[in-house]
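> Please find the structures below.
Read-outs throughout are calculated quantities, based only on the coordinates presented, and are distinct from any laboratory measurement. On a predicted model such as this, the values are computed, not experimentally measured, just so you know.
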Structure P
Amino acid sequence: MIGLFVAGASVLGLAVFAALVRNEPEPAFFRVIGVLVVLLGIAGLAILRLLPNEAEGAAGRLVFSLGLLWLAWIGVLAFVAQALRLRFPQSADWLLLSAGLATLAPVTGMVVALWTV
């Protein structure tokens, strides 16, 4: 079950990242993704820290807030990849590949955490 979750999260993260960096960078993209990243980050931290910690809903709340923070992480990577792609167009392939692999960092951390439990 955990393996299926990790595989699904990996594919989903790469798909979201690919959708965000599919087009050429435009100024409107940076405004939208910047606001989206800030909102996702604030929402994830608020759910994690400000809501009461009830025993029956704690696991779902934790997974949901970590999911929001993970999507914010993917947004940050897309923002940086598009900014570097705009600045260095000749290295766009390497930038997108390295940022795409970086989307797997939180999933890898979860695998390591679950593996050691």
Structure Q
Amino acid sequence: MSNSLDRIIRTLRSFMRTSGLPRPDRLVIFGRSGSVHVEFTSGTAPDRLAALLLWVTQLDGLTLTWTLRPDNTLTVSATARNRTGLTFGLTASATVSDLGGARTDKATVTLGSDQED
């Protein structure tokens, strides 16, 4: 298993370096499945979401899910893989107000500075 873990770490480091990706705040490697979980938790809300979106531009087979929770937190989750076969799960969250937005109903958010108060 250490060879598998070593290979995953080498592949991940190379992928991040050659793609110029931002460093995640949390990284969990699952050696048996060859998967990696990446979280972005620090920095401004737009920076966290931007970091996740930068990563997914370098991955294939993308599934992206946007979830608006009752506490007005927007969570973006993605699953994808890179060209070497590593599978990734990525997450970033931000409150709607940190994104300059407002909840307009149970499932809708308006983002940006042109919203009405």
Structure R
Amino acid sequence: MFQEALDRLIAKYKDALSDGSVSLWEIVGLVQAAVIELVGVAQKLPHTGPEKKQIVLLALEQFIDAVIVPYDLPYVPNFIEPAVDGAIKKSLLSLASTLIDRAVESFKQVDWSVW
């Protein structure tokens, strides 16, 4: 169930970015939207809150690897692009961790059964 949702999400965003141009803010927006979707799916899993967060973070890592990392960064030489991609991925996962916490808190405030 969760992997199917992730696969649909990846396909959806690959299609949306098929023109090959993406800005930093679009990337942040994609990660934010992915967090919200994946937290919604994860809330149905029979795991503890911390386990669900780890599952979502692992899924987001797959999402970033599949959707964001493949894009060629303009003005970044190819020989250093892997290092830059790694730094971007690390930053996005750190941001995603905070976004997951905020999404869960928001869901709890509106009395949704999350985590």
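> Figure out for me which of the structures P, Q, R the number 22, 35, 21, 16, 6, 0 belongs to, where P(r) over Cα pairs in 10 Å bins from 0, in percent, for residues 39-102 alone was derived from the coordinates. Walk me through the numbers on the way to the answer.
On the way: P: 22, 35, 21, 16, 6, 0; Q: 23, 50, 22, 5, 0; R: 20, 44, 24, 11, 2.
Going through each structure in turn, the value belongs to P.
> Going by relative contact order in percent (Cα under 8 Å, 6 or more apart), which of structures P, Q, R comes out largest? Don't skip to the end; give the middle numbers.
Values: P: 38; Q: 20; R: 35.
Max of relative contact order in percent (Cα under 8 Å, 6 or more apart): P.
> From P, Q, R, which structure was Cα extents along the principal axes in Å = 47, 24, 21 calculated on?
Values: P: 51, 29, 18; Q: 56, 24, 22; R: 47, 24, 21.
Computed on structure R.
> Computing helix-only ellipticity at 222 nm (-39500 (n - 2.57) for each DSSP H run of 4 or more, over all residues; to 500) gives -8500 for which of P, Q, R?
On the way: P: -27500; Q: -8500; R: -23500.
Of the structures listed, the value fits Q.
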